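Nothing in this text is a laboratory measurement; each read-out follows from the coordinates by a stated rule. All values reported here derive from a predicted model rather than from experimental measurement. Cβ atoms are built from the backbone, for glycine too; each structure is taken alone.
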Structure P
C-alpha cells in the first residue's frame, strides 16, 4: 500500500505534514536515492526515504509524552545556537519525537511530544480547534469588565481574538481558555486590556491535563488519555 510522502515523513516523527511539505519543496528529501520535490509523491514500505541525508522509517509503536516545559527553554527539538531546548529534557529517549505546538520561551507548562504524525498534524491545525487552558499571574488588578471584553473579542493587529473562558483566581491569577494558537496570543490579549503578565503557564491542551507534573519532567500518556486525544482529533 502506498501513502503520500508527507504522511510517511510525519509518521516517522520528523515533523508535521505541513513541515514535511516544506522539506520536500526545499529539496531536502530523497526517495531511493532520487531527490523529490513533488508534494503528491507516494511511497510504500519498500521505499528508502532520506531527510537531509538521514534514512527515516515509520514505527508501529507510537509514543505520547506530556512535558512540563520550563521558562527559558525553547519549543524546539534542536537549536543551532545551543540554547536550551526540549530535546535536552528527553535526550535519553530513543524515539524521534516532535513537539505538538509551541510555547514561547518565557512561558511554561504543558507541551506534548509524539512520533504520531497524524496527532501532530491535527492538533496544530486550526480547523480542529483544540481548546488550551492557561494560568496567568498578573501585576496590579484586572479591569472589572475583563471577562466581558476578552470573551466578546479584542481587535489585535492580526485580527480579532477572544477567549472561550475567563475565571478569576486568588493571588492575582486568572484562568483563560482559548482555541487559537496565534503568536503570543495570551500575552497580547492581556496587554490589550492593560495588564502586565508576570507568569504564563499552560495547564491543559485539549483533553490532556498538566496535573501535578513537575517543571522539567515528563510522563507517558496513559491509554485513556491517548484515546481521549484521538477522539478529540477525530482519529
Structure Q
C-alpha cells in the first residue's frame, strides 16, 4: 500500500503535473462541463481544469492529498476508485493523470467510471505504460535480492500495453477513440533518484525491514547512476506513458 506526503510529493514530484499538458489537451475541457478528476492528488491539475470554466470535483484515496486539494479551494472527496460514490450519469468527463496505475481492481474502477459518465461522456487519462521505469524497478529488485529479499512482484503498480488496456476498456463498455504509448524520459529535480525512490517506491520500501531500507535506496541509486545520471549529475527517469480517450 503506497502512502503519500503532500509536501514531499510537491518537492520530489512536481514534474507529474508539470508534464501533463498533453493529456489536458486530449481532455479539452469546456466551460460548464462537469468533470471528475480521479486521483486528483494535491489538486494542481484539478485547479488548471477548473480555470477553463469547467465544474470540477477531485477524488483521491489519500486523505492527506484530499486535504491538500481542499486547501486550494477544490471540492474533493476521499475514497477508492473501485467504489465511486456518485450517482449514475453525473459527469461529462472523468479525467486522470498518473493515478490509474496505482489501482488494483482495474475492472471495478472502469465499471464505476462508466456508470458515473453521461452517455457518450469521455474517460481521458494518462498512466504508466508497459516498460515504465523498467530500469529503476529492476535495480531495486536486484539490490533487494542481494540482501535476500524478493520485491520482483511488488503489486504496487499496473503498467499495461496499449493493446491490452484498450481491450479491457472495451470489455467494460467503452469505445476507445485514441490510445498511445508515449516514451517520455523525465528529468528529475535536485533530489534526484534518491528522492524519487523515497517518494514513488515508498510502498516497496515500507514492505522491507526498516533496518535495510536506507541500504536498498543507496545501493539502488549507485546501481542506476551509470545509466540514468549524466556527467553533470542530472538524473532522468525512464518513464513510458499510456494516454487514452474512451467514450461511455
Structure R
C-alpha cells in the first residue's frame, strides 16, 4: 500500500509520498510514486500514485510516450493540454484504460487490480489546481473548503490535516503538516514506509521549486517525530475529564 498527500494553498502546493510497495509479507520493495513533468516557466505537473504497480507504471509510461510522440496534440499530451482540467481528463482516461486492460488479464484468475492518482499543477497564466483521480478515470478537485487530497492509507494522517491546514497556511507550515501526517501513518501502518519524497511548487513559478528525499533515520525527520510525540503526550496529560 502507500500514502500520498497533496496540499493546495494560497502560496503554492506541497506534495508528499512514501515509496513502499508490498506484494506480500516477504516481498517489500521501494518504488518512486511521485513523478514530475515540467517546462519551467510554462507549466508544471506532479503526479503521485497509489495502488497496483502494474497499472501505475504502465499509465505513467504511456503518458510519457504521448508527450514524446511527434503527433502529440492537446487531446493526447499533458504538456500540450490547454488547461489543467484537460490534463486531469487525459490522465483519468489513461488510468481507466490501463486498469481495464489489466483487469481483463487478471479476470481468468478471479483477481483484479486498482490504482488512483493525485495530480497537482499549474500552467502559465492559469490557477494552481489539485485533483484526485479515481480508478474509473473520474476525478474530484481540491477547494478552499477542502484544500488537501489523499490517496492510499489516508485515515491515520487525516485528523491532523483537518485541524491545521487552511488555504492561508504557509508553505513552511504545510511541509511540517504533511510530514507529521506521514509520521502518524508510518507509526500505524506497516504497509507505508521510508524513504519519502516531498516536492514544493510555489505559486506562479510553473516549476518544481524544491524537492527533498527523506531516508530512514533522517535526523531532522526523527527530531520532528519525537517533538510531535512529546507535544501529544504533554497535551494529553493537561486535559481533564
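Ranked on distance in nm of label points 7 Å out along Cα→Cβ at positions 148 and 180, which label among P, Q, R comes first with the largest value? Walk me through the numbers on the way to the answer.
On the way: P: 2.1; Q: 4.9; R: 1.0.
For this comparison of distance in nm of label points 7 Å out along Cα→Cβ at positions 148 and 180, the top structure is Q.
Which of P, Q, R yields 36, 18, 17 for semi-axes √(5λ) of the Cα gyration tensor in Å, as computed? Can you show the working numbers first?
On the way: P: 36, 18, 17; Q: 32, 19, 17; R: 30, 23, 15.
Of the structures listed, the value fits P.
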